[in-house]
Structure P
Amino acid sequence: MGLLQQLNNRDTLSKTAQQVADTILADPQAALSLPIAELARRASVSEPSVNRLCRSLGCKGYPDFKVKLSGELSSTQGKVARNIDFNDSVSEIISKVFDSTHASLTMAQEACDTATLASAISILTNAKAIYFFGHGASGSVALDAQHKFLRFKKPAIAHVDVLNQRIVATGLTQHDVAVFISYTGRTHSVIEAANIVSATEANIIGITSLDSPLAKHCDTVLPVGNDEDTDMYTPMTSRIAQLSLIDILVSGVALKMGGAFADHLLRVKASVAETKKPGL
């Protein structure tokens, strides 16, 4: 039974718990941004009473309750990102960003298909070269992927420029893998680059929405939800989910390459360590 259902089940709640439940149910989305002291004040109860209700619902406390409620709302209302309003306080911004990020990661984890991820890891492990494509916020994820995949003794290059993407896409071969990263999967130039790659024999992996135009050009799709409002704000929570998928792929490739490859990773780490000042 979900949290909202439990809150609506008044027969199981004490009078004090009902007051808290009524305050939350009046506007569950707004309640997510309330500190425990403010929620307690609005419900005319004490802070310990709020915590007792949260624990009775199977949560560790109020912070855990907000994370779980945020995830439940995102799945029932289809809205992970809680828009930041111009009159929001710093406290409200903190709550909205962290709560939305937790919900986004929960949704991304639930969307992960083990077989699809295992296939993507194998494809990347066997590739002679890996090319990452992305624009804007997704471009920063592509650059992060380049930084991490460079450790695997094979070319790993991120392209965030439209012209470079088209030029590189034209010359890919069956030994290459193209990874397209796009939150919406509807950026025209990215779709065009993927279409160019699809005319080659290169394998295409997409980190994008399953039902997007970009996904249609991909051999393998690792889904990232598209419930975040990017009309006014740059993608925030979706970027974290994309970075997490990159980390899964990097970890999977490293493990698949076996223990012998560990020596190379240690040498890379030692080389990078030399760039740091002693004692830092």
Structure Q
Amino acid sequence: MEQGVWQEIELLYQKFQKLGISEAVDYDKYYLYSLITHSTAIEGSTLTELDTQLLFDEGVTAKGKPLVHHLMNEDLKQAYELAKVESDSLVPITPTFLKRMNAMLMRTTGSVHSVMGGSFDSSKGELRLCGVTAGVGGHSYMNYLKVPAKVDELCAILQEKQKKMGTFREQYELSFNAHLNLVTIHPWVDGNGRTARLLMNYIQFCYHLFPTKIFKEDREAYILSLRQCQDEETNQLFLLFMAGQLKKSLSLEIERFKASQKKGFCFMFLYYIKQRITIYEFG
């Protein structure tokens, strides 16, 4: 089954490249906006892709929606822009690098926490000094005393694996595994999911791959795949879920492109006659 999915993904990827979809003006910019919108929506943001576009391009906030949701999107945009720049130089994944990324996306929503383990500032990417639980049932993550060593270990593994070019599938699965392992370590008090998804995309940027989006409507399946892998200490379910998300992303981008190419055009002029609108089309 897994092999079949990857064969389908490779065929879709070839079609995506052949159609030249990503070569369109501003394609990368607007796809990035979509990545950001879905990533923050998984964490509770109510901004739509249109809201995000207006916020980024026009500085217009969405009426009636919380300020913190706008800040989350703005901060994540800056983090992604930094990641894109760093990927051009293939900056190694180190604990310092990860802290910078987390600090960027928590820049305006983080705060100082004073706990028994000491004080730390989540707006500066500082590792947590307390326990954390998340989700229904209060899923607990590893003891904070173990976090620094595990982050060091993860970075060492990723650096070693990135030295090998690997196959198309291996490159993607490396990025998926990085995502799974970072969010399982849960190094920060907040922003772990966004940082893990950013790390995944950063590795994809380094390999010049199409960046994988996790769709907000698939949030429940996403969290379930993470939780089951964490409980069973295996990565297979998450790798399969992520392959499905990649396939979905490529399929939708191809479908939208083809639909835009087929769409005709009609001139439209509005005339108001007896309180009714009549549309005259020419062409």
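Laboratory data are not the source of any read-out in this text; all were calculated from the coordinates shown. Predicted, not measured: the structure shown is a model, and the values here were computed from it. Cβ atoms are built from the backbone, for glycine too; each structure is taken alone.
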Note: distance in nm of label points 7 Å out along Cα→Cβ at positions 16 and 184 at 2.6, derived from one of structures P, Q, originates from structure Q
As an exercise: log10 I(q)/I(0) by the Debye sum over Cα atoms at q = 0.17 Å⁻¹, calculated from one structure in P, Q, equals -1.20. Which structure is it? P
With relative contact order in percent (Cα under 8 Å, 6 or more apart) coming out at 15, pick the structure among P, Q it was computed from. P
Supply the structure label, taken from P, Q, corresponding to helix-only ellipticity at 222 nm (-39500 (n - 2.57) for each DSSP H run of 4 or more, over all residues; to 500) with the calculated value -19500. Q
